[in-house]
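Undergrad: Below you'll find a set of structures to go through.
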Structure P
Amino acid sequence: MSYIVTATTGHLGRLIVDALLARGVAPDLIVATGRNPDKLNALTALGVKTAVLDYANPETVTAAVQPGDVLVLVSGSELGQRTLQHTQVITAATAAGVARIVYTSAPKATTSDLVLAPEHKATEEFLIASRVPFTILRNGWYTENYAGEIAKGRENGEIVASVGDGRVASASRADYADAAAVALMDDSLAGQTLELSGDVAWNFDELAATIATLVNEPVAFRNLTPEAHANLLGSFGLDAATVGFVVGLDTNIRNGLLGETSGDLARLTGKPTTPVLEGLAATL
């Protein structure tokens with residue numbers, strides 16, 4: 001039996017490999033996979049096995065997975081393509097005899113109005129219908145998603161959004177990766193769906209204050225109406241689809257869809273989640 005980790009040439013997948021090693025998994029029990037064999041070569045120094053696995057090519061899944069393996073399916077990054085890609089991986093892994101699939105989903109994916117939810121909802125439903133043992137990790141927001149706001153705060157003395165007083169219960173990617181490692185190792189989590197988020201939900205005034213601490217300069221939060229925010233983004237040359245996505249996500253935050261703190265993440269890993277200041281500082 002091996003632990004198959006997908007997308008290990010990306011941020012979360014690589015951190016899952018690191019977390020498995022940190023938790024004492026023997027390197028030769030880990031198969032780090034990704035689309036690009038040249039990038040995978042960098043992981044061989046860790047002593048882990050590697051294999052090409054491309055979500056768009058199910059035959060690569062069949063080649064990488066052996067009967068009894070446990071696979072973590074890190075959700076894809078190609079909006080509009082993820083449902084097809086995920087279902088192809090699930091189908092191929094199931095046919096190859098995978099023992100369990102751990103899937104990184106989105107908060108309350110099957111019931112939420114979150115703009116990212118529909119593809120995750122479809123994947124969850126397909127995964128459950130496939131009857132393969134599963135664990136669903138509904139990952140909340142990554143603190144690192146706001147790393148770009150540090151430069152904006154330093155340069156402009158403000159961060160701009162249309163979130164109102166909405167809160168975000170973020171955690172660092174390393175926190176979510178550690179949770180995935182635990183889920184891979186613990187078969188008792190089969191059949192469970194866990195809502196993962198940071199221990200503390202912060203608002204954007206608090207985010208601005210955090211960035212001010214990091215850059216040692218005053219930084220304020222300027223809240224816009226959705227209409228004004230869309231106009232501002234459009235003036236930067238962003239296309240309509242991107243503008244709609246960004247403003248839609250800010251509306252989700254304003255409506256509280258990323259602000260819940262279930263405590264599942266800290267309980268799963270056995271330690272508090274990374275504070276936003278520490279998480280953002282690590283990106284510098």
Structure Q
Amino acid sequence: MLSLVIPKGSLERATLALLEDADLRLQRASEREYRGTIDDPRIDSVAVLRPQEIPTYVEEGFFDIGVTGEDWIAETSADVVKVTALEYSKQTDQPVKVVLAAPREAGLRSGADVPPGARISTELPNLTKRYFDNLGIPVRIFLSYGATEAKVPEIVDAIVDLTETGTTLKHHGMEIVDILLESRTQLIANRAAWADDDKRRAIEELTILLRGTIDARGRVMVKLNVDEERLEKVSEALPAMRAPTVSRLAEPGYFAVEAVVEKAAINRLIPVLKALGAEDIVELPVTKIVP
């Protein structure tokens with residue numbers, strides 16, 4: 001029913017891992033193969049292409065849905081439906097930033113300080129042009145094919161580039177002058193596919209699986225037994241999503257308690273539960289959480 005395109009390159013491994021965790025494993029002859037299949041009746045075909053191309057191809061209807069960065073949606077001005085952001089990790093969800101950066105000695109405090117005629121290197125020329133057009137500053141934009149920061153100051157005066165932490169820019173003696181965009185990975189859809197009832201239903205069902213997988217990452221299920229006298233204190237100690245599930249055991253006066261908790265806290269939580277009287281504590285992985 002649906003044709004899917006996923007990104008090759010820096011997002012590829014994380015995207016494949018998300019699909020596999022969502023029980024939507026991509027099968028292909030080799031890692032170099034650009035075509036594959038997913039054993040799910042909602043997905044007819046899968047292609048692996050550069051993320052820069054994906055927004056345009058989805059807009060044009062070559063694919064029904066795709067995964068790409070918000071930066072490339074902005075760069076191409078593609079008219080697509082943003083179905084959901086794919087954070088990949090609930091623990092380290094930090095957007096990539098598209099920034100204007102310049103050498104420290106340039107003394108720029110904002111984009112408005114960039115002098116007319118300045119040379120700007122970037123992999124995002126359209127986004128960069130719109131930014132400086134909005135400021136009313138004519139600049140010379142040079143398309144970069146990588147190592148953008150290495151072109152300063154001999155070739156260009158400043159750059160527009162992607163960064164997560166800014167560490168690489170600082171290493172090259174540069175500082176961030178302005179943030180043009182905060183970019184997250186997005187699941188996008190072709191507008192005609194989104195308007196089709198059957199395809200939209202399939203897209204929404206796949207979105208539930210992907211979101212449920214993302215929401216489960218970094219969490220575990222804790223199950224335990226406790227007697228009635230200690231039940232209240234043990235339940236209060238469990239940082240459940242809503243409230244712990246409590247049910248009576250066949251043994252009189254005993255209860256089974258279970259809750260989904262943050263994985264990062266489990267090693268501190270288990271001794272606390274034990275000290276409060278919990279018994280038979282079991283930690284189990286969680287693969288999907290669907291509210």
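Derivation of every value follows stated rules applied to the coordinates shown; laboratory data play no part. Here the structure is a predicted model, which is why all the values come from computation and not from measurement. Cβ atoms are built from the backbone, for glycine too; each structure is taken alone.
Undergrad: Can you tell which of P, Q yields 15.1 when mean count of other Cβ atoms within 10 Å over residues 9-16 is derived from it?
TA: Q
Undergrad: Taking volume of the Cα convex hull per residue in Å³ as the quantity of interest, name the structure among P, Q where it is greatest.
TA: Across P, Q, volume of the Cα convex hull per residue in Å³ peaks for Q.
Undergrad: Please state which of the structures P, Q yields -12500 when helix-only ellipticity at 222 nm (-39500 (n - 2.57) for each DSSP H run of 4 or more, over all residues; to 500) is computed from it.
TA: P
Undergrad: Still on this structure, I have one more. Work out the source of 25.2 here, i.e. which of P, Q gives that when mean count of other Cβ atoms within 10 Å over residues 65-72 is computed.
TA: Structure Q accounts for this read-out.
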